Structure formats: C-alpha cells, structure tokens
Structure I
Amino acid sequence: MFFGKGDFTVRVLSVHLLSWSSRDVEIPPKKSFALSYRMAGDARFDMSGALTEASDGDILYFPKGIGYHLDAGRERLYGINFETDIDMPAEIMRWPAKKRPFFESAFSEMYRVWVGRESGYYARATSYFYRIISEIVREGEEESRDASYLKLKPALSLIYSGYMDPGLSVSSLAEHIGVSDTYFRRIFERCMGERPLEFINGVRIGHAAEHLASGFYNVESVAEMCGFSDAKYFSTVFKRIKGMSPTEYVRNYT
C-alpha cells in the first residue's frame, strides 16, 4: 500500500457525503486525489478499459488527473479530496474494509468535523484521515502476513516433524515450499519474528531439554537425537538458549 512506504504528509481539501439514486456519467479528470468509503450501493468504474467494481463496505482510491466512466445504482458514500507529497498510483484501487464499524465511524466523524467548522476543525479532520490511512495499511499488512503464513505452513510442519534431521536447513525448507532462500528468509522473519535457523534451533533445544530432563540419555545422545551432528556445537546452542550448559541443566532438572 503506497501510504505504508515511509514518511508522507497529506493536505485535506474537502470532505463530502454523497448519495444518488443512479448515475451513468463520464467523470472528468480530477484535480486532486480522492478516497471514498461506500456505505451502501454498487458501482462500476471504467478507466480506459480498466474496470473496477465496488459495493457496500469498499474503500476506493482515485488518482488525480485521470477521468473515468461511472455506472452506479443507488449509492451513499463519503468522499475525501486530498493532496500528498508522495508518488501515487495512476489507477483506481479498491480495498474491502474488514473493520466496517471503524471506517464508518472514522469517515462520518471526519465529515461531521469538517462541515461543523469549529475551532481546530482542520487539525481534527486531518487526524481522522491519518487514522483511516493507518487502518488501511494495517489491514493490508495483515492480509499480506496471512498469505505469507499459509505459504510458510508446510515448512513449519517439516521443522516440527523433522527437527532431528541434521540436513534440515534454510535451503531445504525453501525448496520444500518452492521459493528462493532469500524470499524464504524474508517471509519467515516477517511471520515468525526470528530467523529460520534460530527457530529451528529453538525447536531442537526444546526437545533436547525434555530428553535431558528424562534422565535416560547422555548429552551426546541427545545432541544426535535432536539434529546436531556436533555435540560441542549442541552445547553452545543449548547454553545460548537455556542460559546453562546441558550438563548444568541435567543437574538442575533431574
């Protein structure tokens, strides 16, 4: 989402509450950018052959300087005209609002403040606009994370079931879900909050601690059982994660 890429400022130009029974018109090129929230109704926008359809609960962005054809039935919506200091897309964009009560409240309050023109109205109206943008960005990022997590799930299943395999690696996991190592690392860190190797070692050490606490296995056996081909490296990783060596852990928990 374009508003999620660094610093930006916006200047609100106008806020409207719009409604009509039907429209079939050519809309001339707009002199500013626009954002709308559709409370009721359906519409179809044709921008030089690029079609966008909208219905209840949809948020739409409209570019500046480009016209379109509008074919709409009975509608009721809020519209905001604004300027900004960042590069904006040159096509209509649509987001189905997940938190409709929030957007209905934010758009309606922004409109009420704008038309009320009370002292400080511009700052308050602009603050509502930033809240609206923030929620659009948040919902978009959530959707992206959800899609990435679904992509990642087979790799996570492989980690949980195959942690004892010394050959388990970032490369093998990336290959398992059909992506590059770089892309795998990026989506893994975004979804899980840590690097893949750290996560794998965390799973391995969790099982290792259980085996050690059972009192049935020595350190070398546990290291091999949990995917570590080098007992010394196993001890180093164990101490980093658990704060004590495997031998100290056995003394304290068995």
Structure II
Amino acid sequence: MTKTIQFTKMHGAGNDYIYINTLKFQINNPEEKSIEWSKPHTGIGSDGLVLIGRSEIADFSMRIFNADGSEALMCGNASRCIGKYLYEYGLTTKQSITLETLSGIKVLNLTLENEKVTLVTVDMGSPSEIEKIVFQDFDNLNSTQVSMGNPHLVTFVDDIEQIALTEIGPQLENHSRFPNRINVEFAQVIKDNVIRMRVWERGSGITQACGTGACATAVAAVINGKADRKSEIIMDGGSLIIEWDEKTDKIYMTGPATKVFDGTIEIEE
C-alpha cells in the first residue's frame, strides 16, 4: 500500500535538502529514503533529507540525513531553511525560533520583508575542540580542527582552485585520526576578511555550501591570524557572514534561505 507525502526542496547558499514536516507526514525509514531521494537522476536530487518535528525542549526539532543515509549532528544551512519554512508555511509566527538539534538547541532570528523571510541569523553556539594539526602523510599539510557541534578540518592554501578536492577530500574525511570521519574545508584569503572556501562534507561529498563549515573556517581564520572576528565566507553556492563574538564566544551565521519547489512523492507504508 502506498501513501502520498508532501515535501519542499530548499537550499541555503546552494546546500540543498528535501524538507518534510513530520507533524503531518511520518517517515519511518529516513536513512533509506535519504539515499533514495537524494540521487540526482533517479530521485529528487539533494544533499540529503531534513525532518522537521516536535520538541519537548524547543519550539521545533530538526533531524538531518546525508545523501549516504548517515545522520548528521547539525547543518547551518538547513537550520536557516527551517526558519524560513516554519514562518512562511504558518507553523509559527515567531521571529525568534528555538530549534532542537543533535548538537544542542540553536536560535534562529528571522529578517522579514513583506512577510517573507529574506535572511536568517543563527546562534551557532561556541566552537570547541580547536586544534592545529600537521599531517606528515600529506606533505606536512597544516590544518586546524574545529567543532561546531560537528567536526571540521580547515586548511588554508594559496590557490584553492588547484586543490583536487575529489581526491584529497575523502582521504582526509576517512583519515585514521578521525574514527567518526570529518568534514573537510579548504580556504583561501581573497582580501581582508573575505575568504573563499570549498567543502567536502562527510557523508555527502562536494556540496555547494556548508554552514557549520563556514563557521569553522571563520574560526580557523581568526586562530591563524588570517581574518578578524567578522568575515565573509564565499562558497560555490553563495556567501555567508560569520561573526565570532568575543564577549560571548558565540558564532553568529547570517545568510539567505531559498525555496526551490514543493512536490509530492509516493512511499510504501
């Protein structure tokens, strides 16, 4: 027996996911569905699946499944899209929304124009587990590890276009140093407080953008004396403004969220 469910395709700076309101449509096997639906030719096509649900400790909850079916702890781009979804689909009238994630509660602050959400600022919390690493097995590659609720490895280079990301990305993601794998970012300083970044996400591969990766890159830039505490991170799919507040130690991420289309799909019950 089949049933029809509704979904919305959205992206934040090109980082695209399939969003489902589980208050209306229950998904019993999200790991399998994420793999099936994320495929670009035989599925809907996306970087993964995001489930919006109830929460006992926040206004709403978010679960994220990568294109390979693994569950992610947090996604900054997805959280901005959820802010837009919740407001524009009438699930809330709040302009400041709390969101439960596997890496804690995040606060989404919405910027409105004619009752449409144009920007979302996310309180991403404080960075942790910051460590500089030299990889001798990669010609003494100098990198900085940063956790934004999920792990990132940021490496600054002189020319980001010369990085063979499809080769080195999975090697670093699955390096023996990281038993749970890691997200990989390469970054290049373009000018003062403007940084170009490319990302290899664990479980998804190359994506157009990564919100937590942009935050980690901004932190690594400060740690390594390459930028001030507020910078623009330019990714393949767009730009985000990242500010690391010195007083609170919190990271604030501001950027757009875009609805692509609504659709329906049949699933077996």
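Work out mean projected area of the Cα convex hull in nm², for residues 198-245 alone for each of structures I, II, then name the structure with the largest result.
Comparing I, II, the top value of mean projected area of the Cα convex hull in nm², for residues 198-245 alone belongs to II.
If FRET efficiency 1/(1 + (r/R0)^6) of positions 94 and 118 (r between Cβ atoms, R0 = 35 Å, to 0.05) is calculated from each of I, II, which structure is the one that comes out at 0.60?
I
Please state which of the structures I, II yields -5000 when helix-only ellipticity at 222 nm (-39500 (n - 2.57) for each DSSP H run of 4 or more, over all residues; to 500) is computed from it.
II
From which structure (I, II) was distance in nm of label points 7 Å out along Cα→Cβ at positions 30 and 54 calculated, if the value obtained is 0.7?
It was calculated from structure I.
One of I, II was used to compute Rg and Dmax of the Cα atoms in Å, and the result was 27.3, 81. Which label is that?
Comparing all candidates, it corresponds to I.
When relative contact order in percent (Cα under 8 Å, 6 or more apart) is calculated, the result is 15; to which of the structures I, II does this value belong?
It must be structure I, since only it matches.
None of the figures in this text is laboratory data; all of them are computed from the coordinates on show. Source: prediction; values computed, not measured. Cβ atoms are built from the backbone, for glycine too; each structure is taken alone.
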